[in-house]
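Each structure below appears as structure tokens.
Each value in this text was obtained by applying a stated rule to the coordinates, not by laboratory testing. If you're wondering where the values come from, they're calculated on a predicted model, not measured in any experiment. Cβ atoms are built from the backbone, for glycine too; each structure is taken alone.
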Structure I
Amino acid sequence: MPEPTPLLRRIAAPFALIALAAVLAFQALAAGPAAKAASGHGTVNVLFAGSLEAVMNARIGPAFDRATGYTFAGYPAGSTDLANEIKGHVRQGDVFLSAAAKVNASLEGARNGSWVSWYAPFATTSLVLGYNKRSSFAAQLKTKPWYQVITEPDFYLGFTDPRLDPKGVLTVAALDAAAQRYHDPKLKAIASDQSDLFPEQDLVGRLEAGQLDAGFFYTVEATAAKLPTVTLAPLDEQATYTITVLNRAPDEPGAIAFVKFLLGTRGRALLHAAGLSVDASPAAAGTGLPATLAPVIHSG
């Protein structure tokens, strides 16, 4: 077939541009409601489990700001501690991310303030022992079972308070299980040692500063902080992260936009890159899931 002449090309070009503009206009019209819901202005206050601090502040928050025009404002702490602060009107937020599904129950119902009506589990992470590579026990942790090394004299271990943080609950469960499995009562004693307890948001810093030889962390934390780790296998303790829009959220549209971003394609990719196992199709527990979240969360 002969090539079009220059004259024909000049005549056809405007029609091609018109056709392209029509296609783009149609796509924008079709995507209009979703795009409008995912963009805006103002500050979205996100209360999240302290183990997500690095991924939220360094990855999710900045990407959400760029994608939507909103401003991410995050506050990390132990999940149970956060729930208590929400109930006590100490802290107000738009979105709540917990590291344990059952924490949401403490915010459900009239007697708990009816802060939560629904929540969606969206990712999991494993409990591991992270250690300071400059620790005098680092070589032993590479060659000996972890449950033997942590009982050595002058070994400084850290974990979170089980009364305030689900990771502390999993840590105590792992230590108790190891004590029974390996017939070592010293592990049981460690599980109840109050001197080993630290706030979740402080634990990585204390380890990196050399105040601790090792601590119990989630893989997502250890990945972000580049900590060497030891698996607890055959023990397997995992945390499940959940997300909800708090009832009476000061900025509900912003909260909806954040959830849609986090559980959308870009957000899931960032979570996966941070070392989390991400649910591709989260299902909501409870009632009252906003219809605008149907593209990223389905009713359970």
Structure II
Amino acid sequence: MEMSEMSRERRSVPRTITPLSVPAVNAAGALRFPLRQQEVNDLVRSALQEDGAFNDITTIATVVSARRSRATLAARENGVVCGVPLALEAFRILDPKVAIRVDREDGTPVRAGEPVLFVTGHARGLLSAERVALNYMQRLSGIASLTARYVDAVKGTKAKILDTRKTTPGWRVLEKYAVRAGGGVNYRMDLSSGVLIKDNHLAALDGDIAKAIQRARELAPAGAKIEIECDRVEQVERAAEAGADIILLDNMPPTTMAECVRLVNGRAALEASGGVTLSTVRAIAESGVDWISIGALTHSAPALDLGLDFE
């Protein structure tokens, strides 16, 4: 893209102030921040206390209290932004009168060198909030960015990219929100939100797939989907015959997955899982599966490189 085109594109992006009490929303209005305002405040305040931000001896010693500064939080690599409301809260807790302009809302792409937000306020507050604001945004933006790469890799197929429960303890709602920001789909939020019969469940039933599905059907809430994990084609056939709603194809090569797609023939939705990488996800999607779940979205996403630069 020519520089003039990039400049026009930047000018066309609406520059908004994200209100303190309104969750982040993407351009389509579909991305809602998962925490209420008081929850955001409690979470960020706890992180600031953990970092000693209310007793930042370096800043107190070197910066006079009346000093005001302006800073830009910008991307240092390409990615997808996520975590803006948390960063805003960090700055606002330490300086309630800080002025903030948001150029990139959650769920929007950003290029290296482009600004995400501008902050103007007391220098002490900006300096003491910097690390917490960046920690939230770098982690969540990293998840959103990695998810977006997987979503792009399967474009043109029917496969959807799903997350898993392999999340940082205490961060699940935020990390799953970041997956949505990157264009992915949330699967089970927790053990109570869906039935997934895995190999260890089957081991406790001597491998009886039909019995496992029958028991789950009897006890699960009305309308709940019953999913079962299979690692062999013969298990897939038995699961389909027993009436499973979803069959998880665990660690199968794409050729075997394609065989399972033909075998099931629409009797159940098919989810691929296990060892999925950016180099293999396209072939998996082209096998015809409906979903591809990837634990690495949340347990192994590298942080997106962001920085806060003072003028």
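Matching task: 1.4 is the computed value of distance in nm of label points 7 Å out along Cα→Cβ at positions 85 and 205. Pick the structure from I, II. It traces back to I.
When relative contact order in percent (Cα under 8 Å, 6 or more apart) is computed for each of I, II, the one that comes out at 20 is II.
Determine which structure produced the value 0.70 for FRET efficiency 1/(1 + (r/R0)^6) of positions 133 and 261 (r between Cβ atoms, R0 = 41 Å, to 0.05), calculated from the coordinates; the candidates are I, II.
Structure of origin is I.
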